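Presented below are the structures under discussion, each in the form of structure tokens.
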Structure P
Amino acid sequence: MANLMSYNLAMGVNYAAKGLTESIRADVGLIFSKIILKKTTAGLTIKQYLDRHEWLRIPPYYKA
């Protein structure tokens, strides 16, 4: 459940950044930047929660 929330937040930041770069009006860009800020702070909280409970998925190291 927490991994799904973190994925949802990451996709929300991605879509908001896309909307920010494609926005023409400054007030619409400000709305998207506020969305990015809210989702980023929520993502930081979820990351700390996942790390505290040792649920954070870390990819394996690269071995050459």
Structure Q
Amino acid sequence: MSGLSGAVWRKSSRSSASNQCVEVATNLPGIVGVRDSKDPAGAALAVAPTAFDAFVRFAAGCATAR
């Protein structure tokens, strides 16, 4: 996880206290970190900001289509 060292993780203010959510780190240049809040020491993804933006836009579109 060396590419994500120095990451500052955050989660949605709408998430519950039960830690069943996704955390993201957007403070690193050229990388968005994504991890499971239930296992912060576990694996994390490092994706390009454009890919993360496309994913969020797609997910938001799916949520509004329901």
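Bear in mind these aren't lab numbers, they're just calculated from the coordinates by the rules spelled out. These numbers were taken from a predicted model, which means no experiment stands behind them.
Odds and ends about this structure:
- Ranking P, Q by mean projected area of the Cα convex hull in nm², the structure that comes out highest: P
- Here helix-only ellipticity at 222 nm (-39500 (n - 2.57) for each DSSP H run of 4 or more, over all residues; to 500) was derived from just one of the structures P, Q, and that gives -26500; the source is P.
- Which of P, Q yields 23 [relative contact order in percent (Cα under 8 Å, 6 or more apart), calculated]: Q
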